[in-house]
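Take a look at these structures.
What follows draws every value from the coordinates through simple rules; no lab data is involved. Just so we're clear, the structure is a prediction, and the values are computed from it rather than from any experiment. Cβ atoms are built from the backbone, for glycine too; each structure is taken alone.
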Structure P
Amino acid sequence: MRKAILTIHLFLSLILGIFIVVTCTTGSLITIEPELESWLYPIEKTPTSGDVGAAVIQEKANAMNPEYKTDWIDTSRKDGFYHVHLSKDGKDGRLIYADPGTGEPFGKVQDARREPFLTIYNLHRYFLLINVIGKTQAAWFVGYLGIGLLLILLTGIYLWWPGLRKLALGFKIVRNRGKLMHNRSLHKTIGIITIPVLLIASLTGVVNAFEKSIPGWVGFKAREEIPASALQSKSKDGAILPLKQVVEIINKSYPESSIMKIMMPQKPGQSYQIAMKEGISGTGGSNTTVYMDATSGDILYKTNPNLLINAYNSWRKGLHFATWGGITTRLISFLFGMMPLVLMITGVVIWRLKAQARKRSSKTKAKSPMAA
């Protein structure tokens, strides 16, 4: 049994190793993308302390861009600033920064991934195969790699298990008994320590790869359905509530929640859409949306963050990229995600040392008198 498991572990590692290492390494870089981006593309400004509020931000953004109208305001401020999106008649959109303390708009936010992050993401999510086999099939390809990694990890656990009485030996790094023993103990120790995190990353990676298919397989729809009535205000002729009043209603109605993004109605009859973080969020960002009548302030609909499909969508992303935690969580995830590279190196060294040992053994037997 052990020999069969070892063969599966070895062949999967040799065949899929380089693909898995590339996927894990790029995923690790994505977990610290905000920090890398701020280093590569620094904002030449420091946010002012305090918070003037979204209403002041909207007023100043519109005043600086009189031909444009604010579409939405992102209040999550991952980089310390508000992000304000404006457009002209729904077209020619632009995304700018706004200082939280003064409300002054400035600069231009890059609203799409810049290099090298775009390539890193496409390599991690689709292995750069979209133009070759299509987006869905490319995602599935990475999903199959995730399944391969799961099998490697599970067989690795079986091969590592030393038994309860010798459990401590499974974490011991051998130093003075030759290269083979040293690399084998290093491979096993690093592997078993990182396996819990890698199991979560590989499992959520598989789930993300088949994100549109899995809910249907178990009888769920891919996302919560929003009723059409939530998208339209009851009156198309009434005056639109000012943003300051909208924020006050939300804060009063949901005092335990945090506003993350506000989408303003762009046409008569449309509703306000307010994304909020309520309780614990799998992604660290918004996990519920309130639809508000733009003229009366009535709450038309609120998505349920505890609905199974919403929790599934939130946590499959949050767990995979460790966005549910802070910088410490993401740094730990980054380090663990780089370990498959170390495991591949030690695994190849072990394989080569064993091959050399077998070769020396064969030569010794061939030269011995008994062989003659």
Structure Q
Amino acid sequence: MHSLPYWRLSGFYFFYFAFVGAMSPFWGLYLKSLEFNAFQIGVLMSLLQVMRIFAPNIWGWFADHTGKRVAIVQIAATLSLVAYVGVFFGTSFLWLFAVMSLMSFFWSASLPLVEATTLSHLGERTEKYGRIRLWGSVGFILAVVGLGYVLDFAPIRFLLWAILGMMLGLALLARHIPEARVMPHASDQLPVWQVIKQPVVLAFFAASFFNAAAHGPYYTFYSIYLVDHGYSKSSVGWLWALGVVSEILVFLWMPRLMRHFSLRQILLASVALGVLRFLIIGWGISSVGLVLFAQVLHAATFGSWQAAGIEVIHRLFRGKHQAKGQALYNSLSFGAGGTLGGLYAGYTWDALSPQTTFTIAAAFSAIAFLLVYWKLKPQFIENSH
């Protein structure tokens, strides 16, 4: 990795996912402290995903046409920081809806562009992606465990200042990422739609959508569900951290896994274990042993899916289409799928039950499994490199 800006890329992932580590487990608790109901919490929590439906595609298209991926990342990181400051000036539902929408519009631009930049820097060494991305998981762990302990004693409003520090770090790190040279590819002359409309691409996007939707209740209500069943906030932090430690191990093992298993096999295992995981969370929340086991499965439901999925997109979208491909992946999975996940979780949590909500999540994982099994042609994915 001599010519690779390893620590600058890793530092960006660190602060980006430290922000996620503060928002995903604890922002719902902050919103609950403002006496919002479950549906309002679901709507506000889903805004980070809603903006990922279309914002990354706008930024990705602009980046591929200007060749200035990193400059856009820097602008977006700064503007998301400025927008976030609005949370200190109001607590009404409409105010937070506006502030979080604006912040999310800029924040969602960064990750797919940095993913494309990282893969461009790696060149043919894409199996080393996990060793850079794992620092994002480290940032997540430090945020979720640290805040878990702090919030057992400090008022929940302290969370706002912690997140401000993470967004400031993100904006500063973005200024030090070097631009990567985009290698020309034979597909550069084709419109991106020619790539998208291939059955294998459509099937993978659909499977990613359902896999992300399956995680909706987890990212929106898991912390609340644990606290309601007597778990302390520090325990909540450790449980989230356990999931991400498992994720880190998968990122480290990914080069070995990819030598022994096809991308299709890794994706199938990821969503099959997702069915098991969400059923366990929904119906076994009172058992500490089952809850611990379910968190270890985060290695599969998120970790191995993400590492394999990024590689699939890198193989299918080449040359000047790389940023658009990563943006579409983020938009259709974390954006559209995550939005559906947050909204159905917010609706069914009170109207039906938490157990039913996580059962629906398991069903979405099953749909993702069927799409991968029936529609993804293994020889096409493996030979697209």
Exercise. If FRET efficiency 1/(1 + (r/R0)^6) of positions 240 and 336 (r between Cβ atoms, R0 = 41 Å, to 0.05) comes out at 0.95 when worked out from the coordinates, which of P, Q was used?
Worked result: Q
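Name the one structure among P, Q that distance in nm of label points 7 Å out along Cα→Cβ at positions 248 and 344 of 3.3 was derived from.
The correct label is Q.
With helix-only ellipticity at 222 nm (-39500 (n - 2.57) for each DSSP H run of 4 or more, over all residues; to 500) coming out at -26000, pick the structure among P, Q it was computed from.
Working: P: -17500; Q: -26000.
Going label by label, the one that fits is Q.
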Exercise. For which of the structures P, Q does the calculation of log10 I(q)/I(0) by the Debye sum over Cα atoms at q = 0.08, 0.15 Å⁻¹ return -0.37, -1.44?
Worked result: Q
Seminar exercise, completed: One of P, Q was used to calculate distance in nm of label points 7 Å out along Cα→Cβ at positions 16 and 264, yielding 5.0; that structure is P
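In terms of FRET efficiency 1/(1 + (r/R0)^6) of positions 64 and 288 (r between Cβ atoms, R0 = 30 Å, to 0.05), which of structures P, Q is highest?
Values: P: 0.40; Q: 0.05.
Of structures P, Q, the maximum of FRET efficiency 1/(1 + (r/R0)^6) of positions 64 and 288 (r between Cβ atoms, R0 = 30 Å, to 0.05) occurs in P.
Using the calculated result 1.00 for FRET efficiency 1/(1 + (r/R0)^6) of positions 32 and 160 (r between Cβ atoms, R0 = 35 Å, to 0.05), pick out the matching structure from P, Q.
Details: P: 0.75; Q: 1.00.
This value belongs to structure Q.
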Seminar exercise, completed: Output 30 (relative contact order in percent (Cα under 8 Å, 6 or more apart), calculated) maps, among P, Q, to structure Q
